[in-house]
Structure I
Amino acid sequence: MSRRPVPVILSLIVLLAPAANVFAGGPQAAAALDALPSPAPSSLLGVLDAEPSAWRTVSLEVFRWDRFPDIVIVDSASFAVQDRLFTRMAYYLEKRGYRGRLLSNSELVGRHGWNAHDYGAAGLAGFFTAAADCSFPLNPEEIALRRLSLQEGIVVTSRAGYAPGRGGILGISRSSSRVERELLLTHESFHGVFFSSAAYREFCQALWDSLSPGLRSFYERFLGSLGYDISAPTLVVNEFQAYLMQQPLAYAEFYFQRFVAALQSPGSPPVTPWQLLGNAERLDAFTREAFGFGAGGPLLASLGSESR
């Protein structure tokens with residue numbers, strides 16, 4: 001039977017709000033993993049369809065995105081595994097009120113992380129350098145992630161500690177449902193494009209810079225409501241593009257209507273769904289020309305054409 005893409009119109013809570021992922025911490029949360037396997041080339045659909053019984057480790061598998069080979073995808077067996085890889089990094093690089101702080105496992109217990117993750121070369125290098133500078137104890141999984149980042153050239157050693165190479169790392173988990181994984185990986189894949197393509201980063205930045213102050217303020221309110229630190233300029237632009245591009249344009253108008261209704265602020269310049277749609281259309285035109293896929297990305301395109 002033909003498998004059709006699911007419209008990406010789930011609530012903001014289901015998509016990336018940190019509702020389900022709570023850091024448990026400690027050795028009981030997951031067996032420590034001292035090394036990560038070398039990335040196996042795969043499409044996004046291949047990542048989703050890979051059977052855990054065929055994984056090279058029980059707790060996770062590591063893939064190299066075939067469309068953007070400098071992007072590594074870690075699929076974790078559970079949120080507990082994903083937490084020990086990425087939750088400290090999420091707080092250090094992205095979380096409002098915590099960005100720039102290295103939190104111990106005990107400080108993270110009971111706190112929410114993201115249901116999926118994305119970290120570019122600059123963020124990974126910054127995190128690992130900060131930890132090295134103060135001899136901060138990392139989890140074995142984070143040390144393994146650093147080793148993989150060096151192996152793949154995502155980060156490189158430098159006099160200061162670590163410096164950005166190229167590309168980045170995405171993370172999803174089998175604790176999410178299949179539909180959620182499709183939505184999350186679609187969103188994260190646009191972060192992967194952002195990390196991999198300097199031309200796309202420059203286009204996204206130029207689009208952001210062209211927005212009116214009122215529209216930029218609207219997007220910042222949205223990202224702030226999800227817990228992002230909106231004082232981080234590159235983070236804001238990266239999330240701005242990913243939320244616009246995570247669904248096909250055919251579904252976008254309804255999604256943006258909900259988006260605007262939830263976040264319109266009294267006394268602020270009015271924002272319309274069509275302004276958001278116009279920005280998504282500009283990004284869509286760029287990615288179609290540059291990469292051969294538009295809003296909704298290569299994953300939803302493949303889900304729509306695959307026969308089962």
Structure II
Amino acid sequence: MEEVRFSSARGRKYEGFEEEKEGKWQQPFHFVQMADCQLGMFDAHVSWDKEVSLCEKAVEHINRLSPRFVIICGDLTHSTPGQNEYYEGQVADFKKVMRKIKPSIPLVCVCGNHDIGDIPNAVTVKEYNKNYGDDYFSFWVGGCMCLVLNSTLFCHDEDLTAYQQQQIAWLQEQLAHFKEAKDKNPEQVAHLMVFQHHPIFTETPDEKEISWYALSPINLPMRTRTPLMNMLSDAGCSAVFAGHWHRNSVASHGKMQMVTTCSLGMPLYTDPSGFRIVRVYQEKIEHDFYAIEQVPNDVVL
């Protein structure tokens with residue numbers, strides 16, 4: 001089961017969520033979006049019992065709610081490949097708890113800066129691919145096209161310039177394909193949704209660049225922010241879902257929502273640890289964030 005659970009994203013697709021099976025609208029559905037499980041953050045790498053406990057509670061909720069899928073928007077662990085002796089243990093325990101999600105509920109992992117480093121390189125990306133599958137890919141679910149991006153490449157590309165360009169070229173192809181599919185079958189193709197770790201912006205598209213520290217931006221730098229958000233908006237993207245900020249924020253660029261979700265692990269502001277439930281209708285997308293102790297018993301569509 002582990003092989004399927006953590007290796008379904010390959011060949012820039014997600015096994016089981018192919019367009020052939022999922023390219024047409026069927027009925028409203030819901031999914032769970034989480035971010036920043038970040039095992040090891042509470043206690044500076046050396047212990048991650050607190051994060052494991054939060055993840056276990058999340059898994060219990062997920063198994064009860066039976067979402068169409070679960071997606072974790074990056075920073076699965078606090079340690080980075082090659083950073084210290086704790087990385088492999090954090091990865092193993094992350095997988096151990098997430099393996100408890102019912103097999104019928106697909107788990108989609110998104111690459112964050114802690115998963116490949118603030119300045120990624122070929123070695124760290126390869127390690128991520130070994131543990132979790134592709135770092136950027138597409139999938140379809142219920143008539144919606146979903147794109148998973150490696151947003152760290154939009155922050156730093158010093159050692160991976162060619163790889164970043166490959167992702168952009170791939171993204172342009174995917175957006176063109178969505179527009180073509182939507183134009184041909186407007187009643188069958190409902191939404192384009194994008195998932196990444198870093199928010200493109202947090203409050204307004206033209207806000208100042210903000211960072212945790214010199215090498216770790218919170219929102220995307222202007223040089224990549226503007227072209228990315230314009231590409232997505234022009235393609236008809238309904239929503240971008242992210243994490244990284246360890247707090248909640250909902251903003252917009254035209255008709256495109258920019259949704260930032262607080263951490264399942266350690267929060268850094270006033271929002272509590274928790275996750276977001278997203279309800280997808282043919283004409284709209286609705287969502288609410290819930291503290292881990294306040295998740296509803298069911299989801300009404």
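Computed from the coordinates by the stated procedures, all read-outs in this text should not be read as laboratory data. Predicted model only: the values in this text are computed from it and were never measured. Cβ atoms are built from the backbone, for glycine too; each structure is taken alone.
Computed over structures I, II, FRET efficiency 1/(1 + (r/R0)^6) of positions 135 and 279 (r between Cβ atoms, R0 = 30 Å, to 0.05) reaches its largest value in II. Calculated for structures I, II, mean count of other Cβ atoms within 10 Å over residues 143-150 is largest in II.
Work out the source of 49, 49, 35 here, i.e. which of I, II gives that when Cα extents along the principal axes in Å is computed. Please list the in-between numbers first.
On the way: I: 49, 49, 35; II: 53, 44, 37.
This figure was derived from I.
When FRET efficiency 1/(1 + (r/R0)^6) of positions 103 and 119 (r between Cβ atoms, R0 = 35 Å, to 0.05) is calculated for each of I, II, the greatest value falls to I. Could you figure out which one of I, II the value -9000 for helix-only ellipticity at 222 nm (-39500 (n - 2.57) for each DSSP H run of 4 or more, over all residues; to 500) was computed from? It traces back to II. Tell me which structure, out of I, II, gives 2.1 once distance in nm of label points 7 Å out along Cα→Cβ at positions 175 and 207 is calculated. This figure was derived from II.
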